[in-house]
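Colleague: Listed below are the structures to be examined.
Bear in mind that the values in this text are calculations on the coordinates, not laboratory data. All values reported here derive from a predicted model rather than from experimental measurement. Cβ atoms are built from the backbone, for glycine too; each structure is taken alone.
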Structure 1
């Protein structure tokens, strides 16, 4: 259950808890489920059940989840599903449960039938929060599943992994005695259930192995460029700054890299879309005013608060423009760019991959649809809804989607993904040669047009 909650939370981050959007017109309602008005699709009277009185608590929590979704889910048609019938199928199963863990598993099984992102429940224990964002120690590795191989794609300079001689293009076989292939195979698979969604779920499960308590050690098994098996014992190092991402949840660790590449091209990479990063990101964009092009690298970005992305777009446009529209159960809203006084006017390229999620998809798809940036890299998985948080009677937390965003050109990213203008495949051989194919393509694009 811990790994399930970790991967679930890693897919959750966009416009949560009332941060759905801002701009010159009203954003969707951000009231809680209890505050929202009853609609014509409110729950029908409960059918008689034979649930024993001793599991009344299970029934109360199950009904809380079912009814919250029934009244607040952005699609009143539930994607063509008979939501009442779904409830009737699951209620009898409550009598077979042994504990709260099984209750939450059953509830997640039910809500996953809707096959949308940003919809799940997780235990209240802080230990269940995604370690990729919240754990203080790291090894300094990034991995991706390329052609059925777990390839190390990045090794952070000065990290424990770099100190042990690991390099991009190496294959990762195991961490802490756990074969990564087994971890990926046994991990949860989350909607959307297409190839990219399944692959990104596996990557998120494996990423958890790369974070731990500072000072603790773990054994990393890998193969070098010649496929020779090796092993190294690494010590988790302290990460950088942490900041609040979503009120009520533990703080997350943030990363920010600002650099100048060849020919004075600007480069910004960060994770996640945390409000605390807004000011330094805007400062970084302003400092790039004389750069012929600016690359914003969102590969592996977990998402976050969509208003952060809106503020970045504001800093790169010279006129008001629709960014997103939002559809909710109770109406629609829109978010418009509000140009800054001195916007960056050079070329903009956004890098994405299959692990660019949620608010990063909103930013990339939004600025692409406005014709303000070119997107380069790999098609994203398509996990883009706006959610809210509710607490179940037993203290578990539920994330549920209340709004579906669309880009300015009408594109729905949820389940579909952001399609790059310039697709770039990543090959192990390129990484072994020290080449970052997507970054190289972005640089070449800017140089050819500046």
Structure 2
């Protein structure tokens, strides 16, 4: 059983003892701490609340809303929703904050609260630290009878979200509709069924769904990785569909399956989305340092400039704003389109990629062949007690000083044939080693070269 209180919110497994698991006590104190911060800021005293389809969502939702009203805040409950939809709703409601009740790709035993600011974006690390401090020091002050807050329900926002996407000036809806794509969607028993499916139908698609009961009793591990999408791949082939779509329970990560059952690759979700946008609106792009080099390649093909950021959506968004990026995101299937909002959004990713396929008049398999054939190798090294990761990184910087070095987030070394990133875990005594190159063999070779270097440094310590 687990409880994790961090600068991005609170998450954990349901049940057990307060302070050790996600219990009503923990939910109330965390919500109250953020509510106190909202009250102290010069923002609207209104909070938008939405949730994914998890089995415990109704319980957590009731606790969160009751706490916010008890703190004297207005609550707009948008009900079953998606993370990007809540982000959009915060801005449209001119609210001071948002709370998303979702544990994202974690298993069904988990739930979580994710906090948004008045822009509908994830709170800054500084605000997150303040939430933790307010929890620790019990700084929340509840409202008296005369100052109790207000509650309203508004379930229109998924429709609003879809309309905003279809009204983007560069989306040729009629061209997509004319293709009459046949699509299989793995709804993972969550809110993809009430968001992805209606979007696709408005785009003229024939939609076949699997795992489409909105029960939160996930049919498989909900992270949209290849090993969890075997049923989707089989169904795409059996149904002779044009593609398959998988999202996580809160619908901010997107994975695609090609018409032959092969994985399109999470890393290429953002690449394909950028391919469409950059052709319509040339400019800069951003992804985190653990994402594929393919985004840089496609950006430079269109004459733009690529910028890396630290890992984490809040860091990607900050860098996107700084360099005025036209699109960005993360290599885990997260697409961020500023013209819509600054948040990962599967709905807009799907729309951009269908628009690209329709414009190019090619299949998903054919589209994949137009991009560099990169493979990422993900590895980890266990660190014996007493080993200093910073010292290891300094030694590697010295050894590879002639290569392109980035130390924004651990150490990333860019070689001519690929890159390697070395990052210390914040939760385990390990260092993560990611490497990318042309083909699996070369990626593993680059990773093993750095792993051997690290092991030698550990042995000599």
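Colleague: Compute relative contact order in percent (Cα under 8 Å, 6 or more apart) for each of 1, 2 and report the one that scores greatest.
Modeller: Comparing 1, 2, the top value of relative contact order in percent (Cα under 8 Å, 6 or more apart) belongs to 1.
Colleague: To which of 1, 2 does the computed value 1.08 (Cα Rg over 2.2 N^0.38 Å, for residues 277-428 alone) belong?
Modeller: 1
Colleague: Still on this model: 0.45 is what came out when FRET efficiency 1/(1 + (r/R0)^6) of positions 253 and 349 (r between Cβ atoms, R0 = 25 Å, to 0.05) was calculated for one structure; which of 1, 2 is it?
Modeller: Here the read-out was taken from 1.
Colleague: helix-only ellipticity at 222 nm (-39500 (n - 2.57) for each DSSP H run of 4 or more, over all residues; to 500) computed as -11500: which structure among 1, 2?
Modeller: 2
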